[in-house]
Each structure stands twice: as structure tokens, then as C-alpha cells.
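Structures for review follow.
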Structure 1
Amino acid sequence: MIELNHRDPRPIYQQVYDQLRRLMVTGILAPDEKLPSVRSLATQLAINPNTMQRAYTQLEHDGYIYSIAGKGSFVSGDLTAHLQRKEELWQQFHQIVGELHQMGVTDDQLLEHLKGGTAL
């Protein structure tokens, strides 16, 4: 389900956040599906429960999950936060592409780079 990479420069909670978010937006974790408890998932991943709680807190803050007292945390069916984040990223992408164009990078070079080449 979740794999941690200790060579990844991102903090552990961010890796957990990103992987859980990916599972939610791809539909692997369905809306209203109950998530494992903070303690059980922390034990499974061999991380501090506070680290796991930080990931869950961020997911809830961003609207990906919701909590019910005494019942646990559940996947939110509302992907508004995801759509907003995607729009923000598209805006950043367009700004970066505009700046690259100003620096003389052509569309062909951009496409080659996006395909995995090293045209830039």
C-alpha cells in the first residue's frame, strides 16, 4: 500500500501524505472507505505515530479525508481540494513555460523534455 523511501529528501509524513492522496484520487481507496488507524498504520510502516498523525491531519486539512470521533478517518468523496491543487499546478506550469519561452526554449524542446529527452 505505502512504501517509504528513506533516501527521498521529502519528510516521511509528506511521503505518506502523497501516497495516500494518490490512492484516493485514483480510486484505489473509495469514498467513505475507512482508513487504518494512525497507530496501526504507523506500526505497519515502522514510523512514529506522531508522523502518521501529521500526514492524516494534513490530509484532513486539505479535504481528502474526514474524521468521525470514536470511529476513525474516512476517505472524502469530495475531490474539490484535488481539483483546486491541479488548477494551481497548471497555473504554475504555464508560468514556467512562459518563462522558458522568454529564455528561448522552443515548443519542440519542451515536448522533447516532457517525453523524457534532454533537449534543454
Structure 2
Amino acid sequence: MVFLVILIASFVLQMILPWWVIIILSFATCGLIGKTAKISFWNPFLAVFVLWLGMALFKSLPNNNVLATRVAEMVGVKLWYIVLLITALLGGIAAAISGICGYHFRKAVIAKKTNT
């Protein structure tokens, strides 16, 4: 459930908002419906990783990877698909950290309410 919510909402919201909307979305989604810490880490990671990799391929393949190849050469990597993998990996890590923070934030707030 968390995977689909983040995947679909990220796809829609990134069309009109900046890339970092995935951080807010992952935090809120895992804070509300994340059942375990493992789910709250891996589902946002995989959702954003798949989304960003798919969108990068969708944008890169029709133009024969010209831009990705140039960025790869500029960074010092000779293969264009490594740039796409690094991009997707960084987005996934950002979403995963945000998701686990949202889960633990909810747990901290619930624990604080039950202690007082």
C-alpha cells in the first residue's frame, strides 16, 4: 500500500512541484500508514527508485541518450546508464530516509501521548 501511494502521488506531484516533494510525501505517508520500520524504509526507496529510473529512461531513450552520455562524460563515468542508476539511487535513498523518519516520528508522538 505504501509503495503504490508513494509511486502514484510522486508521479503526479512531481509534474507540478520540485523534486523534493518526494521527501514530504514519504514522511507523511510512512508517518500515517507505515506499519513497520522495514516497510517505511524499503517501500519509499523502491517506489522512488522505480519511478525515477523509469522516467529517466522514458526521457533518455528517445534521443539516443545524448544528454545522459554528456553528463556521464562530464562526471567522469563513461557509461550513460550508470548516471541513470545513480540518479535513481539518490532519489530512493532520500525517500527511504524520509520514510523511516516519518515512521519514527509517529512512534515518538504516540509514545509521548501514552506516557503523559
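What follows draws every value from the coordinates through simple rules; no lab data is involved. None of the values given here were measured: they were computed from a predicted structure. Cβ atoms are built from the backbone, for glycine too; each structure is taken alone.
Which structure, out of 1, 2, was relative contact order in percent (Cα under 8 Å, 6 or more apart) derived from, given a value of 37?
The structure behind it is 2.
Looking at mean count of other Cβ atoms within 10 Å over residues 11-18 over structures 1, 2, structure 1 comes out largest. Upon calculation of helix-only ellipticity at 222 nm (-39500 (n - 2.57) for each DSSP H run of 4 or more, over all residues; to 500) from the atomic coordinates, which of the structures 1, 2 produces -28000? Label of the originating structure: 2.
Once FRET efficiency 1/(1 + (r/R0)^6) of positions 3 and 99 (r between Cβ atoms, R0 = 41 Å, to 0.05) is evaluated on every structure in 1, 2, the highest one turns out to be 2.
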